[in-house]
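What follows draws every value from the coordinates through simple rules; no lab data is involved. Since the structure is predicted, the reported quantities are computational estimates derived from the model, not experimental observations. Cβ atoms are built from the backbone, for glycine too; each structure is taken alone.
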Structure 1
Amino acid sequence: MTAPTSGITNSPFIGVDNFHIAKMLSDPADGQATYDSVIAFPWLQSVSIEPQNEEATLYADNQAVDTANVTSKFNLTIDTATLPLEYKALLLGHEIENGVMTVASGDNPPYFAIMFETTKRNGKKRYVKFLKVQFSEPSETAQTKEEGVKFNTPSMTAIAIYRNDKKALYQADEEADGYLPATGENWYTSVDPSGE
C-alpha cells in the first residue's frame, strides 16, 4: 500500500440514503460466502457506526514496548422513517402470514449484508457495505396524538462481524484516487465487488 498524496481534500458529508440488504445464505470456512438477491430498503434516516476496539499494551523494563489494537466488531444503529412488518419479519427471522407476524422463542435472526451511501456537500458519494450483520428487535414508541404533529420512528440495532474469509466491510469513495465509476454503478447489484 502506498502513502496517500499530500494535501488530499474531501467534501463533508450531508446525507445518507439508498439502504439495501441481502440475506446471507452461507458462509463456509473454506469458500465464498453466498447471498440472496439484493433488495431495496427505503425510509433510511441515519446510520451510526461504532467500532469495538480491543487494545493491549506490553510492558518490559518499566516501559511500554509494544501495543496491539484490533477491531472485534461494529455496533450499528439504524434509524428509519418506518418499518413495514414484512421487513421486520425478514430481518428478525419471524413468521408472517396473512398480515400477522408471529414472534416465537425459537426464532433466529439471519445474517445480512447491508449497503448504503453517504452524500457529500459537493455531490460526491461514499459507498458503504457491511458483509455480515445480525439485527436485534427494534425500539419502537407508540404515543398519543397531541396538538402538534410528532412522528414515532423505529430504531434498529445490529452487530456487524467478520465473515469466515476475515472480511467485514467495504467502502468506496468517488473522491478517492483510482476510483472507477463502475464501482458505484454496480454497488447494489451484488455483495462482493467481483460480483461472485
Structure 2
Amino acid sequence: MFHHIPQPILDRMAYLERLDAQDRTDSTPRSQRLRQIPPKTGKFLALLASNVPEGDWIEIGTSAGYSTLWLALACRATGAKITTFEGLEEKVKLASETFRLAGVGDVVELIEGDARHYLSRYSNVAFCFLDAEKEVYLDCYEAVVPNLVRGGLLIADNAINHEPALRPMLDRALQDERVDTLIIPIGKGELVCRRW
C-alpha cells in the first residue's frame, strides 16, 4: 500500500504538507488552518482501516483532504469507499480540488455539511475517523458507536494535544463497555475504539 502510492496522490500530499507547514508559521486565523494529521498518523490510519470488517467508512472533518488521501489508499487496497464530511465552504473547495487532482473520486465521496445531520444514515460503520471541531466529538461518538459493526473502529484525533477539551468524550470512551479503547501516542494522540 505504501510502496506503490500513485504519483498524483504523492504530489498532492506534498503540496498539502507544505501548505499546512506554512499555515502553522504565518498569521492564518486558526479556524482557517488546515490542522491536518502528520504523515505517520496517516499511515497508522491506513494500516488500521485496511483491516476492518465489511461496512461503511466515514470521516468526520475533511479539511483539505490530506487524511482522506491516506484512507483512500486503504480503500483501494480493500475495495472499500469512504464518505467524508466538511462544514466549511473554503475547505470543501480545497478538498474537492485535492480529490480531483489525486484521482481518488472513485473511492471518496465528499459531503458539505455538519456530519451530525447525516450520521443516522449509517447503521453498519466499519471505520470512522473523527477529526473535527472539538465541541462535536462527544455527539459524534454517541452517534457512531452504536452503529459500529463488530470489529469496527472509531479513531479520534487530538486525544493528547487537546486532552482537556476532549475529556468528556475520552472519559466516555474509556468507560464504555461496548468498545475496547486505547489512546495511542502517535502524532497528536489517537483514541482507538474497537467495537466487540
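Assuming -1500 is helix-only ellipticity at 222 nm (-39500 (n - 2.57) for each DSSP H run of 4 or more, over all residues; to 500) as calculated from a single structure, say which of 1, 2 it is.
Details: 1: -1500; 2: -12500.
Only one of 1, 2 returns -1500 for helix-only ellipticity at 222 nm (-39500 (n - 2.57) for each DSSP H run of 4 or more, over all residues; to 500), namely 1.
Ranked by FRET efficiency 1/(1 + (r/R0)^6) of positions 35 and 139 (r between Cβ atoms, R0 = 25 Å, to 0.05), which of 1, 2 sits at the highest value?
Working: 1: 0.40; 2: 0.80.
Result for FRET efficiency 1/(1 + (r/R0)^6) of positions 35 and 139 (r between Cβ atoms, R0 = 25 Å, to 0.05) over 1, 2: largest is 2.
Please compute mean count of other Cβ atoms within 10 Å over residues 67-74 for structures 1, 2 and give me the label with the greatest value. Please report the intermediate quantities before stating the final value.
Details: 1: 11.6; 2: 25.4.
Structure 2 comes out on top.
Where is relative contact order in percent (Cα under 8 Å, 6 or more apart) largest, in which of 1, 2? Don't jump to the answer; show the numbers that get you there.
Values: 1: 23; 2: 19.
Ranking 1, 2 on relative contact order in percent (Cα under 8 Å, 6 or more apart), first place is 1.
Say we calculate Cα Rg over 2.2 N^0.38 Å for every structure; which of 1, 2 gives the highest result?
Largest calculated value belongs to 1.
Of the structures 1, 2, report the one carrying the highest value of distance in nm of label points 7 Å out along Cα→Cβ at positions 59 and 115. Please report the intermediate quantities before stating the final value.
Working: 1: 4.9; 2: 1.0.
Going through 1, 2 one by one, distance in nm of label points 7 Å out along Cα→Cβ at positions 59 and 115 peaks for structure 1.
When FRET efficiency 1/(1 + (r/R0)^6) of positions 11 and 91 (r between Cβ atoms, R0 = 30 Å, to 0.05) is compared over structures 1, 2, which one is greatest? Walk me through the numbers before you get to the answer.
Working: 1: 0.40; 2: 0.95.
If we compare FRET efficiency 1/(1 + (r/R0)^6) of positions 11 and 91 (r between Cβ atoms, R0 = 30 Å, to 0.05) over 1, 2, the biggest value is for 2.
Given that percent of Cα pairs over 22 Å apart, for residues 83-170 alone, derived from a single structure, equals 47, which label among 1, 2 identifies that structure? Let's see the in-between values first.
On the way: 1: 47; 2: 33.
The value was obtained from structure 1.
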